[in-house]
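Trainee: Quick heads-up: structures coming right below.
All of the numbers you see were taken from the coordinates with simple rules; none came from a lab. Fair warning: this is a prediction, and the values are worked out from it, not measured in the lab. Cβ atoms are built from the backbone, for glycine too; each structure is taken alone.
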Structure 1
Amino acid sequence: MNRIVTGIDGLDQILNGGFPEFSTILVTGAPGTGKTILTQNLMFNVARGGAKVLYCSTLAEPQIKVIRYQQQFAFFDPNAFMNSVIFQDIGSILRKQGPRDALHKIEALVREHQPAVVAVDSLKAIADIIPTRQQFHEFISDLNLNISLWGCVVLLVAEFREEEIIKRPEAAIVDGIICLYGTEERKQQKRYLRVLKMRGTAYIPGEHAFYISERGITIYPRLSPA
């Protein structure tokens, strides 16, 4: 099986070598758990290997703000930014024209750049705009159908906790789910990552501690299954 190597310390070991090619992965967790840092770290790592990646943000942030935030991390490469790491704001399209036009914009960018990895951050922002759960489910189904034609790994970032995501329609559609969360232990904040689902490959289950530093994300895989 061909895989996309993430280059993130510990994650490829957990995933038995990386994400299966052409898979759709939901990266989920409460706000502040490290989802965006994990995704951006992965994107720059993949680009460093010679591929193009596409990061679609729903936050409508100016590029200068994105650069200012990312350049604090060692994985940030200013030469790759907007060359092999393509950042695209779809927030304004999402709010003014709706989710389907935003999806069409992503499709056009995929055709133009032929990326190995596409990230959409965040799925919850799209869910908040669509008026009914049924319409959102239809949008997710359309998104999944289009993803199957893109020929790349797709990361869908969402602010859902583990107990929420298992009840949502996205959980049944995606190939993999990675959940990030934090706990207070002895008055210290601890961060953990769990793979809830990953079609087509073995993976190490259970809680995996991780840390965020100036290097980016470092994950410490469990020595034995849960």
Structure 2
Amino acid sequence: MSSAVPTLPLHPPSVDEETALFKQRTAEMEEFFNQPRFQSIKRTYSAEAVASKQGSMPVLPLPSTVLSDKLHALFSKAAKEGKPIHTMGAIDPVQMTQMARHQEVVYVSGWAASSVLTTGNNEVGPDLGDYPYTTVPNQVHRIFRAQQLHDKKHYDERMAATPEQRSKMEYVDYLRPIIADADTGHGGLSAVMKLVKLFAESGTSAIHLEDQLHGGKKV
């Protein structure tokens, strides 16, 4: 059975092969940039510039890519129907499991992360944005891994049942997109870039950044 996962060459590619692969990657990136969802985005860089920074390792989509597409589809449907998307803040995986049945989206806030701090020295406190910038991504990752676990358990339970039994079982969608609080970005441009990357790798579907004055938060 052939694998859909691309393989790495055993020997250095020829210049022609290398060029052809780079052109293919650039074309795929250009196609991604030109999706309708990005029509209002102004980019100061080209698809070629991004493709050249990816390295030779085959680019595979992150799980968060699938869920961000799901979130975009949810928003598009809601906008067309003039309806809201419902969510609540989740502090831990237990709350996420209870929300999955009725909430379309999971929200992870800076307040929730700072009040139950599980990184650094565990010094909990109000959301002043003064916790390590890995705090909220770690909280997202914790909840996202729990989503995957419960989804696997639920899927296994359903596949062990007969079609007749499944028709009477409740279907729970544990793979709810996660929106996370990125505060002010926790630093300069490079820090924001690394934070966004960390959120994507942690399973976040979307983030919001706030235009706030540093030190201007109220206790």
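Trainee: Can you rank 1, 2 by mean projected area of the Cα convex hull in nm² and just name the one with the largest value?
Mentor: The structure with the largest value is 2.
Trainee: Using the calculated result -14500 for helix-only ellipticity at 222 nm (-39500 (n - 2.57) for each DSSP H run of 4 or more, over all residues; to 500), pick out the matching structure from 1, 2.
Mentor: Computed on structure 2.
Trainee: Match the computed value 24, 16, 13 of semi-axes √(5λ) of the Cα gyration tensor in Å, for residues 32-159 alone to one of the structures 1, 2, and report its label.
Mentor: Only structure 1 yields this read-out.
Trainee: Now for a separate question. Give the label, chosen from 1, 2, of the structure having the highest value of distance in nm of label points 7 Å out along Cα→Cβ at positions 40 and 144.
Mentor: Greatest value across 1, 2: structure 1.
Trainee: Work out relative contact order in percent (Cα under 8 Å, 6 or more apart) for each of structures 1, 2, then name the structure with the largest result.
Mentor: Structure 1 gives the largest value of relative contact order in percent (Cα under 8 Å, 6 or more apart) among 1, 2.
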